[in-house]
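Each structure below is given as structure tokens.
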Structure 1
Amino acid sequence: MPKTILLTRPHRQSEEFAQRLRQECGHEVSCIISPLLVIESVQAPLNIDRYQAVLFTSPNGAKTLKGDFGIIPKCPCICVGDQTAEMARSFGCEAYSAKGSSEELVILVQSVLDPAMGPLLHARGETAAGNIAQRLTEAGFDVDEQIIYRQSPANLNDLASEALSARNVDIVPVFSPMTATIFAQQIQDHPSWDLSGLHVIGLSKNVVAPLQGITFKSVETTGAPTADAMITALKRRVFT
């Protein structure tokens, strides 16, 4: 019987992840897509040509810049991970991946960019982890931050809620502390949900921290904060 996986990222990201899961696991998985976050554009950055590079810490930044504002940076894009870099490249950008974390992004910027060559733009959402601009400023870079999108919470849809009540969800991958926080709140609001058979997989201990105190079948983290590591962890759970 296929394992049912609940995907709660924004809709496009969930669809792309579901497609990859099906490629990796075939008929062993069934996906329910119910985003806990809705992405809304806020404000386009001005004079983007003045920057030597644009920093993206989420695929949503690249998607919003091109999809909502029609802006394609001519300068290099330094991206937190492979998925973000792939999104930027799909729009024709020269993009580099830091392979997964804000710490690695800061290291990559310092290794490939020169503060003397001009300022940097961190195009981000309202909530961002890692203090990237502050850390790069301390390293001698001139960094501007521009909030170009916000993430608003959304309720799980009826299909997801009914599946949780019927104990028909096997695994929930969690990609951010914000998603975990929203999920934890909705669990409190829905005492009928049966979580006794639910496995939670988070990208890190920090990601799953908001779910502490809630009883699941299991809670584990991936070996690295990347989509590839999440796929590996999900495959291990699906085939055991």
Structure 2
Amino acid sequence: MSSLFTKIDHLGFVVRDLEVAMSAYESAFQLFKIGPFDFLSPKNELVTYIEIGPQAFELIQPLNSDSIYYNFLHERGEGLHHIAYRTKNLTSIVEHLTKDRGYRKVNCEMESNILRGCTQWMLQPPADIYSFVELLQFAEDLEITLLDVRRLENRSIQRIINEVDKKALVIALASQPSEVLEKFLSNMSSRAALMVREDLKFLGHVDPISMNEATDHVITIVKQLIQCGDICDAQIFDKDEAAK
């Protein structure tokens, strides 16, 4: 399974009282803390995220029975709840683990973690594995090309067009295959598409550095839109889906 993940992000421990646990860790190990703060579900749990060099762990106090950690605490007591892994392809890996490896989704949909700047999914393990698995996907970890972006639905392409610098988009499209160019042009007004075609016609030579900078700009906008949940990355990584 290691090839599915880029690294272990943190270990998650469930505790009965966050303040007591934080005080104990601080006193014993002089650890730096962030929090406590409301995390994802403001009324359901309190969490503090603690960094120790490149490693990290979080302490989680469920506040009521709506918390996904509540049953764990009352059935197993305090202790390790999950191992969180960073991944570059959240949706497809969740599908693989649930269909082929016996894991079950704790939540029906992925969640946006605004505080960490990622999307995430908690999975319950099969009976022979103790800890839950949390999968995290950070925008900066995604490996995306414009050839991948063409798989997005039209509405998402239109959102990208509205956000990017128009000059950078023209330069980026100049080096792309025809299917990428047509995907973007088909989601513009007739006048805008005509202007882009004219700009491409008279663009002339573009040095590789400028070309890479323009492409990086467009990809950065795509990642930002994915991160804030405005577009879904599932289609990007679905290699079997035809461009729409």
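At a glance:
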{"quantity": "Comparison of 1, 2 by mean count of other Cβ atoms within 10 Å over residues 5-12 - largest value held by", "calculated": "1"}
{"quantity": "Highest-scoring label, criterion being distance in nm of label points 7 Å out along Cα→Cβ at positions 53 and 69, among 1, 2", "calculated": "2"}
{"quantity": "Label whose coordinates, when distance in nm of label points 7 Å out along Cα→Cβ at positions 117 and 157 is calculated, return 4.4 (choices 1, 2)", "calculated": "1"}
{"quantity": "Structure (1, 2) behind the derived value 14.3, 43 of Rg and Dmax of the Cα atoms in Å, for residues 29-132 alone", "calculated": "2"}
{"quantity": "Comparison of 1, 2 by distance in nm of label points 7 Å out along Cα→Cβ at positions 21 and 197 - largest value held by", "calculated": "2"}
{"quantity": "Structure (1, 2) behind the derived value 58, 31, 31 of Cα extents along the principal axes in Å", "calculated": "1"}
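Bear in mind these aren't lab numbers, they're just calculated from the coordinates by the rules spelled out. Here the structure is a predicted model, which means the values were calculated and not measured. Cβ atoms are built from the backbone, for glycine too; each structure is taken alone.
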